[in-house]
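Structures for review follow.
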Structure I
Amino acid sequence: MSKIYLLNEQKFENVENLEVFDIEFINFNIDLKKYDALVFTSKNAVYSLDKNNKDWKNIPSYLIAQKTANIAKNLGANIAFIGESGHGNDFAYELIPHLKEKKVLYIKALKTVSDLPNILKGNNIDLDEVIAYKTTCNHKEPIILEKNSTIIFTSPSSVECFFKKYSWDNSFKAISIGKTTANFLPKNINSKISDITSVEECVKIALKNSFKK
């Protein structure tokens, strides 16, 4: 069986973790009482807000995908909506009819790649943003990657940090968790994009090896 490298910390049988970035939660103070809705596009945004202000559980949460929603639910969230597309820009358009006449807070990373805030604001959604976490490439020593390996990219940051450490071998295969992540890959790399925005689904694809080079 060829090697499967997953670019985050989640553990799966027959998959090797290749952690190339670190997540740092940011401390912030914010009055949540003025908001009618909270928007999350990642689990790290959920974790960070929970760390900073427990009052968020009283406010309806709008979450990009089921996996993120499950994490929020386990923390006691008031879940109002779960996106179907799993992709940032598409999620924004899904949200528009649900957020009309609401004061909305988007909990986000320092660096984001989707156009979600501009899409919502452009459709007259009253939106504020708060930076809750940041991603930085770590300084772990690179390892020798086996030929014919499958690399699972879980975010644009994983793409950026991978290519700061490693060169792409033509024998490698790529799987991307979503369209945004795939778009960050070099143009010469053809990746399989998971239909469901979850690491578990990416791993299933890799284990089945059900994609074309």
Structure II
Amino acid sequence: MAHPSDAEAPKPTASRLSKEERRRQLLDTALVIIRKEGADRLTLGYLATRAGVSKPITYEHFSTRFGLLTALYKLLDEQQLQALQEALLRVQEHLQDTAHVLATAYIHCAVDTGGELHAVRAALAGSEEMGAVQQELLAGYVQLFSATLAPHSSLPPAALHRCCVGLVGAGESLCALMLSGQCSEQEAATAFSSLIQGGLLTSSPQP
């Protein structure tokens, strides 16, 4: 998955962009700032300078620094979720294959967005709104896990949902472990695949 931060910041342009195009230009520029200079350097004023726009334009789009960071967090999460959905198009018939693809893609997405996502998350830490934002985004993964694993589970929907809440939480913990250098990507993916398979098998009603 390619990221705007893999290149230099978008060059300022004098042409008139649509509101959505301007917002995306600002977000792309903000991601480059975070990657090159760190999240602490990112302010609405500095973003305006780097993007070649007036400061009121950045305030019009994001209102506050928290609004900008939240928008970045959601953008990175959206990219991660899209990559995971694309990987799941290759899901096979059996639980073992499905769990492998799901776990491998989930862990790899964390590697792909790890630097920027970690920096943005750290910058948002401590804010009252952060918990709600994170729960909202994690709910999307729980829904995706539930839909993907439903064909392999005999659990009723509510029980499968609870199981997937636990699995997503385990996936987040393994991603954090990997990003801190305590295990490799392959080790994290293998452990997560085992947890997915074990979680479904142990949670399913026994014949």
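No value in this document is a laboratory result; all are computed from the given coordinates. Since the model is a prediction, treat every value here as computed from it, not as a measurement. Cβ atoms are built from the backbone, for glycine too; each structure is taken alone.
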Among I, II, which structure scores highest (criterion: mean projected area of the Cα convex hull in nm²): II
Which of I, II leads on distance in nm of label points 7 Å out along Cα→Cβ at positions 134 and 190, largest value: I
Structure responsible for -8500, with helix-only ellipticity at 222 nm (-39500 (n - 2.57) for each DSSP H run of 4 or more, over all residues; to 500) calculated and labels I, II on offer: I
